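Scrolling down, you'll hit the structures one after another.
Read-outs throughout are calculated quantities, based only on the coordinates presented, and are distinct from any laboratory measurement. Predicted model only: the values in this text are computed from it and were never measured.
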Structure I
Amino acid sequence: MKKTALITGISGQDGAYLAKLLLNKNYKVIGSDRRSSRASLWRLKRLGIEKKVIMEELELSELYDIKRLVQKYKFNEIYNLGAQSFVKSSFNSPLYTSNVTGTSVLKILETIREINPKTKFYQASSSEMYGKVVEKIQNENTNFNPQSPYAIAKVFGHYTTKLYRESYNIFAVSGILFNHESPLRGEEFVTRKITLGLVKIIKGDLKCLELGNIYAKRDWGYAKEYVEAIWKMLQQKKPEDFVISTGKTFSVKQFINETLKFLKINGKWIGKGLNERLINKRNGKTIIKINPKFFRPAEVDILIGDSSKAHKVLKWKPRVKLKELVKIMLESELKFYN
């Protein structure tokens, strides 16, 4: 029997990669997005699948919308990737973020319980839930300490998923994914901001790139690999939560330095604190500087995940290391730049 899956937030990075993976496995894929995102299907187009998925409008904040879709298709699997997913924006729109990123999870799970309890459910949890970390390396049992409205909303969704699994016997799992990047990453995220910004600089279309905290450290993986783990979570006999990560951490500055190497930019860091900047040694011009407006009100300094449970149970391991990830992103940046 051909499985039918719903991917909320299909126009995003993970949604697009997951849709491609499911189509390759002969799923019927229904993709949903809020109305304002419908014009932005460039990721699906780039992967050559925009005509292979059935698109439906869905406002995650509206229970009626969710019920309508679940009744219409009788899904085997629902992957909830839709969210207000930019951490900095969540400080400006905390109510909207809590509604779309948090309480929407409750609405989907309650709809599953009411209409089709056999539907398997995946919740996109986030390493941001760990926030100001209480342990050096984070796993499935590490306590959460969220530092943003986004992270708090994700914690709500995570615990709601756990509750419906344990109290209502629904196959509901959360994947706690650490930072995962790709050429399909949104331009508002720091890795893509760096790769696109430096390409613009070498093309003469940007003079200087402004960034926030370049000493924040993250566990960066490749999104295309991470969606394989997402799918595997719903294929297990027993529903469980998993951390998905590389177990290695690098600073934003280290990511920049890898980008400089690939683009053959001879740069030099000078100054300290807010006055630290990167100059192009070829002409002495400043190409990266620090702007305090890009700092978060509550910073998360370091995140590093332990995905050993996923290695053992899901038989999943990350293959792409940071240097190769930077190369993949920049090759795409140069190919599609116009």
Structure II
Amino acid sequence: MPIPEYTEPGAAVRYHPPVGEPTTIVAALRWGDGLELLDQRALPQRERWVPIAGVAAAVRAIRTLTVRGAPAIGLTAAYALAAEARRDPGLARLRRVARRLATARPTAADLAHAVAAVMAAVETAPAPERFDAALAAARRLHAADAAACLAIGRHGAALFPGQPVALLTHCNAGALATGGIGTALGIVRALHAEGRLARLYACEARPVLQGARLTAWEALRDGIPVTLLADSAAASLLASGAVGGVVVGADRIAADGAVANKVGTYALALAAARHRVPFVVAAPTTTFDLACPSGREIPIEQRGGDEVRRVRRVAMAPAGVDVYNPAFDVTPPELVTAIVSQRGVARPVTAATVRGIA
């Protein structure tokens, strides 16, 4: 599988796909002479790139959803550590800021993995070489994620053989959430490149509207036929027979195959099971947490109430009303038709099959 080509340190990451391979013009982050993030809070109205000077800025960006999606969060952390190593290569300080960065959001497994990978490179490098070592490690992670997305797209597309198929997705698991073409949207892009995607249906993904603001924007940018729907309309769409499969990403996958993903995924899985629509989860191996035995042990981030009380700055509920706002929910393995990683497909989803692709 080809991987992205990198220029010398300090240049932007670019991928040159073979003719006919799925690709995208969308990117969540870039490194020129430093890390920049596409501010996902401003989309779709405005494309604004935000410079990230180091770990403090990266933590703020991760917590405020300037960047989101488990792989993209991990890459942000990796490049932010490189920026810190350029500013001050002292090991004690880098270890301290790395610990802070690794806990910026509790549910996504990729974050801690990326921090550990960069710090492993830093720990073995002499002080004058720690920036170069950290940046090289971040670039390797970026290349690996881009290649993983392509492989996931290939494996996932093969699950839907034959005639063009319409797929339903939830939240955003595309280029804005990864270092490549996306995980769930990698499958969508692979089918589209093969001429076998009839249509993408995107749930709005309340309360932050990642589906409405981000997935719909990505699809339109890449010429993918897309229809947006309210989350509450998904069950009736599945009942109609118009959808041939559901594809979603993941923020953490436990050893038993339980999947933590954007809140609303569990309800979608229940509806898909009721109407016998395949429910497919797509994620790179960095999202698997085999040390977590089941979904019960996955930590679920609770976010502020104003995300539900307001849409942007417009109040939608009485001020001060209590709010239950988990960022994620957990779908049990028995509701998942298949899990796809760059290593292959787990089907049926069991602890043994999950180990085989993690």
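Assorted remarks:
- Value 129, calculated as volume of the Cα convex hull per residue in Å³, for residues 203-290 alone, assigned to which of I, II: I
- A value of 60 for percent of Cα pairs over 19 Å apart, for residues 139-266 alone, calculated from one of I, II, originates in structure I.
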